[in-house]
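**Q** These are the structures in question, set out in turn.
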Structure 1
Amino acid sequence: MTISSLSGYRAAPRRIAVLSVHTSPLEQPGTGDAGGMNVYVRETATEMARRGVEVEVFTRATSSDQPPLAELAPGVTVRHVQAGPFEPLGRDELPAQLCAFTSGVLRAEAFHEPGYYDLIHSHYWLSGQVGWLARDRWGVPLVHTAHTLAKVKNSLLADGDKPEPRTRVMGEEQVVTEADCLVANTQVEARQLVDLYGADPHAVHAVPPGVDLDRFTPGSQALARDAFGLPQDAVVLAFAGRIQPLKAPDVLLRAAAELLTQRPELRAKLVVLVVGGPSGTGLEQPQALKELACTLGIQEQVRFLPPQPGQKLVNVFRAADVVAVPSYNESFGLVALEAQACGTPVVAAEVGGLPVAVPHGVSGLLVPSHTATDWADALAAVALRPERRRELGANAVLHAHRFSWSRTTDSLLEIYAQATKAFRGALETRAEVAV
């Protein structure tokens, strides 16, 4: 289940089909269904194209204004497949559109000579269902990345959050059985695939995601605070991500209120930046977080911002004294890595892949619970201790530089080569048996 177990067959594919049914790499992360997976697909596809591998990303069309084909980057094409109405659909509505989406994918391939695509890489279980059928039709290997797992999410639900449906659990089990290779973000997720889903250990490979080290860099905190109109002497705590129970931004708000109870002198200096938009079950109560801030009596300290693109997101991380990642589950946690690359310490929940993204006591702190007191203590231990914060920030940059999309892509291409070699070998064996 480790990258070191991969061996020497390195023939790169000429062209791969990437399936991302429910969200497009062209969308802005931080709202709706757009998040870390969008970044993953965009960055790895772009990096592969730089290596001379053509990439076509299939995603569901959500607007009639979207062109059938769009260029994400040189060598990377996004195909908008019509499946259902031209509007965003909830994930519970999407399984009914998989037949139409699969038809669109197969139809696109049918316009080309056989063997046009060398491999399929599906992302999330919905795409895996499509990839499984396309794999059998095209005679090419299927590599699948789950990004999140229903059985893990259901074991770590936030209060009041809805469990993932049984249909998703069964769908994931089918994809795990059918995929030729499974790519996990961490060794923890790799073990979950084996222990909870019965995956073949030899088919599972742990490949950590990367970070754009050219974009996310240390910079002037003063200039970043000026960009958002923040006081230079403020104590700034930041959250960036989708506003939903799973991501637990409410934990940060409750911790901030507890911090003010313990240290009332901070009331004039504390700023809590919440960057993102409603998503998932958070769409049912889009104003719930603002209402919570009022209930806690910290509405003056909390500033809500929409998802921030590009340099604006970099400025959020640079402006913060601490970035909080209080999720109930994360397969990895790209926000934590991006913040650290900017030199900002992270306080994160000790769940999923976050202990890999944030080494405890080195570049940030891990909190083993979601209680307001524990989080207030951890945030204070970093935000209110300048020397400790500087030490963690310096280590954060060094830690982030262990990860890059170039390294992630190197590993993926090696997995593709291995999957292709094994797939062809299996086909030859079946042919010999048939003869």
Structure 2
Amino acid sequence: MRTSRAAFVASLTALLALSLSPPLTAAPQSPQWTDCDGNPATPLDCATLRAPLDYRSPGGKTVDLAISRIKAADPAKRRGVLLVNPGGPGGSGLDMPLGVAQTFPKDVLDRYDLIGFDPRFVGRSSPLSCGFTGTVFDALWPRLPGPGGFAAEAREARKVAEQCQRAAGDLLPFASTRNAARDLDVIRAGLGEARISFYGGSYGTYLGAVYGQLFPDRVDRMVLDGAIDPAKVWHGMNRGWGPAAETAFADWVDWAAGQDATYHFGATVAAVRAHYAKLERALDERPVRYGQLQLDGNTLREVSRLVLYNDHSDPVLAGLVADLADGQLSDPAVRGFLDAVLATFPADNFVSVFLAVQCTDADWDRNPARYAVESAVDAKRYPFFGAAAAGIGPCAYWPHRPLEPTTRIRAARHSSLVVGATGDSATPYSGAVSMRRMLGEQARLVTLTDARMHGLYARYGNACVDGEVTRYLLGGALPAKDVTCRK
């Protein structure tokens, strides 16, 4: 008994030391930049750094950190580096500077080296694999219940957790956002910068916020666009997709009812809903194949939820519904959307990392009964996606408990600009409000009202939002108070 108590105390002491002491970092490295693709016309350089697999053992095994760079367009105006992250978890950001260079204002591009990166285990950064096959829609969690209902989903969730343990069990405990944030400081040191600026979208907002908690004195300017609610990492965030998707779908149905002359789904909300439900049933009986993707009723809803991230894409969803009713996909916008999703989110790596990070960041409830009740309740409240969002997943059976507690976001010593749309259906607006409140008076919130969009800056085309973010990145001063912009 005494030995067991001593072991417990030693373990607890080590955990507290890792959580509360100054964050451990690796020795600085000098990146060896090379042209990413051998094309001189593409202004993107790449390099690889190394980071500890386990920051408690900095001299042990390492992981690759693939980084990229587009230099500041005007060296005379250069301020520093702007790290950019698209979200996920599991999203690759290595090519993101190329997109940013096409959309961010020239004044911003003049002043910052744009730094992209694949977070640990993503893409070219020692990629993690659970061995998933098919498309991202085949492997994605949370998922809508199939014919076997909740019990079948629970069995499948357990199998997936066991599959990941067999394939990558030695890596899974180290997939946390806290370790990814420590990796950011390896990148900062490698770049020779005392401080970094950061633009993160979606999950990238949480990664940035965690970095700011661990390394507050190493942050210059931070933009958190489409913010995660840190208080709901991660089951609460996933469950929030139920009501958010329900609202987004209702918004689209209302829009589609006004487009009956074009799409012929019906001129009333009830008629459009009936048309969509009939299509779901028809696809369950006779799915439509598009390359590797097989579109049945559940996949239609999963694809629809992604299209609904942007109210400018309402015609894309209408085109999808119209095409599927005809049994084939011919609309160029629909095909382009699906091609982009399938190319951007490789099923194995993306879903493997998505699960590994979510299951490692938080200690999930291991009682299936909780998920059964929540899924049943939300299926009635939010029939479009509630059963999936609240349902059970592999994290309920994950083989490893977290090595560290979930990061609590407290009032920051560095400045942050949080950006959110009131109709965001991927990271609901309440998350932006929560993030702003937690970060305290060194943060401000820029809100776009009456817009359904996930990620706003230099993407949605709102001059008010773009102006506030640009002024902050250029001058560093936060607005005097929170800002509300109109669509």
Structure 3
Amino acid sequence: MTRAGALAGMILLMAGTAPAQETGGLRMVFGVESSLRSDDNFELDPDADGHTTLWDTRLSFGLVSETRTARLALDLGTTARLAEFPDSSESGFEAPSARLSYTRESARSRISVDANWEKADIRFLSPFSDPVLILDEETGEPFLVSDPGNRERADLGLRLETGLDTPLGLVLTARHNALRYSDTVDPDYYDRESNSLSARLRLRFSPVTTGYVTASQRLFSAEDTPDTDRETRRLGIGLDHAIDAATVFEAEIDTVRIETEKTTGGVRRTDVDEGLDASLSLSRELSNGRARLSYTHDTTTTGSRDTLRLGRSLELPRGGLSVSVGATEGEAGETALVGEVGYTHELPRGGLRLGLSRAVSTSDDDEDVLRTRLNAGWEHEIGALSSLSLDMGYAQIEDGGTGDTTERERANLRLAYNRLLAQDWRLSAGVEHRLDREEGNPDAHSNAVFVTIRRNFSIRP
């Protein structure tokens, strides 16, 4: 595939579709997004050995049906890919995905179903849009690594609520999650799945006081080195009380039992962790936002963790600000500062946005892992049809002070020119720089240029 041929294909694609507009309860939505990219180190290898040229065309189809009591949404997608790597070429349809959601509501009950499935080449996933690539939520182990191979992800959920407008209500939920890997090299990528059931009984004692009884069970299994199986059971009670029209107190306490089976030295062993989970919070609505103070105590397989947070949200004249700061301490580490910041500001001809978070978790090796994430963006309108945008992403994993977790960093910086073309086609063209840094290894840099065109349109059958 030549770059000239790829550009010619994009021009034909731009000319080949007519617009359609509609309104109504039933509609079909079509989308096309075609991107041509040239990258001098696509796989972020410290020893880059040549350019990579990618031409991806994402095709999507959606079906939406809405009535007074129900909504059904179906989304399907796939990517036609032509790729020239320094030592190989690839072509074909990649990254298939399917999403389904259904909700139906009556006077006193509501049922909802959601299902998601996707398969992707790990090399084409970004840690800034895929949380699985930042940290293994089950083990607390850092995941910020690049690897060949494919990942299949499935998620299915069911929720039933009854007694919506009565003093007594019940919420039943069931969920299935699964990750499947193929052709990978890094041992951190291994198959796993979980299944969970929960029931929550609500009793409204008065207009200002509501009580809860909750029971849940979660089964987890993984094809990792110790062949882990884990069962987690919870039983708890909770209370919400409105002190006044603006102040709400919430409290919940759960008994927790975690039974873990692992194979160590050829012997199957079972460990049991028991304890209490507790949470307390006090929130108050203010004239320009909200304030909240909370405390949580969590029991895990690596011990307990206590976290205290103070949060404040502000409604600003041209945007908003939300801040949450606190301290957390686990049995494996020292007290660490955690928090989140979200900020948006509307400019005369554009806008700013900022998201920053810092969190701590304990890995299976009883080591505290600090995670820092930053996402920021700026946009400036040049005229009625065009704009400039600058986007930055940063992710860091580091040791919490009691172990030897390898520090890793990933950063992306993208500058793009965006323009609205005829028939609602949108074009973006720009440059991107990426950084991959791992303690003890040379840094890896990537520079790329790209051009993307996209359009969504809908029709009514």
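What follows is calculated from the coordinates using simple rules that are stated; it is not laboratory data. Not measured: the values here are computed from a predicted model. Cβ atoms are built from the backbone, for glycine too; each structure is taken alone.
**Q** Figure out for me which of the structures 1, 2, 3 the number 12.4 belongs to, where mean count of other Cβ atoms within 10 Å over residues 203-210 was derived from the coordinates.
**A** Derived from the structure labelled 3.
**Q** Given 1.20 as the derived value for Rg/Rh (Cα atoms, Kirkwood Rh), for residues 123-210 alone, which of the supplied structures 1, 2, 3 does it correspond to?
**A** Traced to structure 3.
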